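Following are the structures in question.
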Structure 1
């Protein structure tokens, strides 16, 4: 749609989701949140899609909450605000739980909820000029819905600082605290993303979905329960058709059946 707040482009096994509100620095409102949710839930079901890239149109990644949306929510009662917040959480969960590798291409400023999008992706690469902030406290608010994803990405120590100060930090600091994995010159962002995509396409899609679940599993169990769960997982993967194909391909020095090339 011409007036869509979101662009969704599929090129072979790679889908690109682009926040498309450059006039407001890709800030999201209830409409963009709904479009993102639909996009993530749709891509989760598309077998042909092996990897999802997330970025922003123009010079910003995402400025977080749209000001006009914030003005509307200020007039909501607590129940209406709860329903609104649940829609945001559903969107973030759909991204976090998407059973395919996700890569955030942070092409510019990421603020508030935009930082949450970065944290919910599996891989995050930032342009060196990107800046970040969690400035909710300066509005008398807190980064509540995005906090589980940020805590997992950067840990409680970094969260305590940036949740409390609301100060801006640069891409180098984002990398230091673990919010992004790499920083590159802006002109090199797409090329580096292409290299990451190629690495992803070399892996088994079922194994990658299980690997994402494995990270969550290791955070929810411990001791003998975790040991038994991981033993059962590797046994299941070894006996699976994909696991057997992967080992056979390696021994026979050939590409596995799932290996596909990126278009473009």
Structure 2
């Protein structure tokens, strides 16, 4: 079991629902991730590879049924853990504001969603320029448009986890937090991305939202990593009762 001691107390991650594999941007197989999750004492794990709209490392749509079959077989093979199939859908400004279709949604046990570069219909070029300090002239426009499409995605779809909100694109965090509060969408603490920052976590904690710490593992050995995320949460004054997948070990 992976135990983290901090301030005289012990904590463990219960489950990790944001992990990647060779089907998108990871380097391990689904089973590789599952084995590490078992070693670290997780009760469940989700495979949440990048949505198919990503131009360079999105899952190929034809692979979704393949992944589902592998996961069903692993659930039969390993009784000590539950393996879920998810997807880290890309937030866009078309259709249902995600790059997975309504018919594909049924393939997943639940959906994550986040903004990434490399996706059409998401102000990609201007957000990339802004992110690299070359497009500050677009900031107000982008903040409005990014917020609109993120809030629409949250309200139109049953999203379990909003991944790294504010990373790579400016947003109005107040509107996003309000949408998560409205819908019960979990806000992710992801130390591998620049956001949410500690200050942003302090801001979001004023709303009636809950948080989840993710490993965002792209390598199997990183599955179940939560220590840095817990450090950030504690620095922001977020109580363990508001983090849905970490518990104190008594």
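Since every read-out is calculated from the coordinates, none of them should be taken as a lab result. Not measured: the values here are computed from a predicted model. Cβ atoms are built from the backbone, for glycine too; each structure is taken alone.
For relative contact order in percent (Cα under 8 Å, 6 or more apart), which of 1, 2 scores largest? Before the final figure, lay out each step's value.
Numbers: 1: 17; 2: 21.
When relative contact order in percent (Cα under 8 Å, 6 or more apart) is calculated for 1, 2, structure 2 comes out on top.
If helix-only ellipticity at 222 nm (-39500 (n - 2.57) for each DSSP H run of 4 or more, over all residues; to 500) is computed to be -16000, which of 1, 2 is the source?
Comparing all candidates, it corresponds to 1.
Upon calculation of Cα extents along the principal axes in Å, for residues 119-198 alone from the atomic coordinates, which of the structures 1, 2 produces 35, 26, 22?
2
For the read-out Rg/Rh (Cα atoms, Kirkwood Rh), a value of 0.96 was computed from one structure; give its label from 1, 2. Don't jump to the answer; show the numbers that get you there.
On the way: 1: 0.99; 2: 0.96.
Computing Rg/Rh (Cα atoms, Kirkwood Rh) on every structure in 1, 2 gives 0.96 only for 2.
3.1 is what came out when distance in nm of label points 7 Å out along Cα→Cβ at positions 7 and 223 was calculated for one structure; which of 1, 2 is it?
2
Work out FRET efficiency 1/(1 + (r/R0)^6) of positions 95 and 239 (r between Cβ atoms, R0 = 30 Å, to 0.05) for each of structures 1, 2, then name the structure with the largest result.
Working: 1: 0.45; 2: 0.20.
The maximum falls on structure 1.
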